[in-house]
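Following this line, the structures themselves.
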Structure I
Amino acid sequence: MLCVALLLSACSNTGSSGTRGRDIGILAGAVLGGIAGAQMGDGSDTNVIAGAVIGGALGGMAGNSIDKRKEELEAAEAQRQYEYEQEVREQSKLEEDIKALEEKRVRDEIARNATSSDVAAAEREAARVEAELAVKKKAYEESQARARRIQEAQARIAKAQEELAELEKQQSGQY
């Protein structure tokens, strides 16, 4: 009876992940202890029950120890993950700071060494590239417009051919 009660109580708690090892330990210990108790002595019910109780207690202690170790390992892993994420954030911030400082250094270097003629040359080059871009954009837009007009004309041709074929069928008396 006691063995069955232990087994049922161990099985009813298996939903809790924090005591799963303990519950499995109790269950396995009680079963193995009951078997060992039956093999020892005269095989009486007292020996089976005593073996089941002792086995369940020892199994529960062992399972509880495993649960605690698992919780410690999970906590340590969570801490390592947190520290890793912190390090990644710090590294990203450091890289952004380095990039900003490098950009400022380049701007400062240009500011120290640039002359009025350098500024004028840069502005002329920017205007040349912008003009080239405008020409290419216009050419692209015109080619797209031509392509649309060709597609529209092809659609009109197809429709006119259908209407022509329909008219020819009517004139030949095929209806």
Structure II
Amino acid sequence: MGVRSRIQDERFAAFKRALKERNLKSTSQRDDIARVFFATNRHISVEELYNEVRTISPRVGYATVYRTVRLLRECSLAAERHFHDGEARFENAEQEHHHDHLICEKCGKIVEFTNNEIEDLQEAVAKKLGFVISRHKMELYGVCAECRSGRRVRRAESAPARVVHT
């Protein structure tokens, strides 16, 4: 079993425990929604998740997807993000995995990145100004290389996120 598959299985088991703790039923539709969500490696909207789940579970309703995503967020298994387009997008929440985002204003592509120098600089600035950082998010907006060269022709929400370590 690959690492990604093992992580998905662990997250699914955590979801099942969360349902049990809340005295909620485990249904095949909830299971399908959670499995599709855990398998995604991008920032996905509820509508995009709904469309993907319907390919394997055609009778699932939008409200069921919405409620399940809300539950995943409440259980700290999903993180909600709002970028420049204002639409809520969700990503798998990973403990101890902080990252920042580069967002293309033309196609919507989102690239995740980590950079220890930036993190250290933020800490130094906060310390100099008498702050202790409890949390932060950094979103950098611009135009990706593909859009600048004219190679990108579709919206990038369906593209997987890339984590770049700089």
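For FRET efficiency 1/(1 + (r/R0)^6) of positions 23 and 135 (r between Cβ atoms, R0 = 35 Å, to 0.05), which of the structures I, II scores highest?
On the way: I: 0.00; II: 0.70.
The structure with the largest value is II.
Between structures I, II, the calculation of FRET efficiency 1/(1 + (r/R0)^6) of positions 63 and 143 (r between Cβ atoms, R0 = 41 Å, to 0.05) yields its largest number for II.
Identify which of structures I, II gives the largest calculated value of FRET efficiency 1/(1 + (r/R0)^6) of positions 47 and 71 (r between Cβ atoms, R0 = 41 Å, to 0.05). Mind dumping the intermediate values first?
Values: I: 0.70; II: 1.00.
Checked I, II; max of FRET efficiency 1/(1 + (r/R0)^6) of positions 47 and 71 (r between Cβ atoms, R0 = 41 Å, to 0.05) sits with II.
Of structures I, II, which gives 12.1 when mean count of other Cβ atoms within 10 Å over residues 55-62 is computed from the coordinates?
II
Given a value of 15 for relative contact order in percent (Cα under 8 Å, 6 or more apart), calculated from one of I, II, which structure does it belong to? Among I, II, the structure yielding 15 for relative contact order in percent (Cα under 8 Å, 6 or more apart) is I.
Can you tell which of I, II yields 108, 89, 20 when Cα extents along the principal axes in Å is derived from it? Show your work: numbers first, answer last.
Details: I: 108, 89, 20; II: 50, 43, 34.
Comparing all candidates, it corresponds to I.
Could you figure out which one of I, II the value -13000 for helix-only ellipticity at 222 nm (-39500 (n - 2.57) for each DSSP H run of 4 or more, over all residues; to 500) was computed from? Derived from the structure labelled II.
Since every read-out is calculated from the coordinates, none of them should be taken as a lab result. This one's a predicted model, so the numbers in the text were calculated from it and none came from an experiment. Cβ atoms are built from the backbone, for glycine too; each structure is taken alone.
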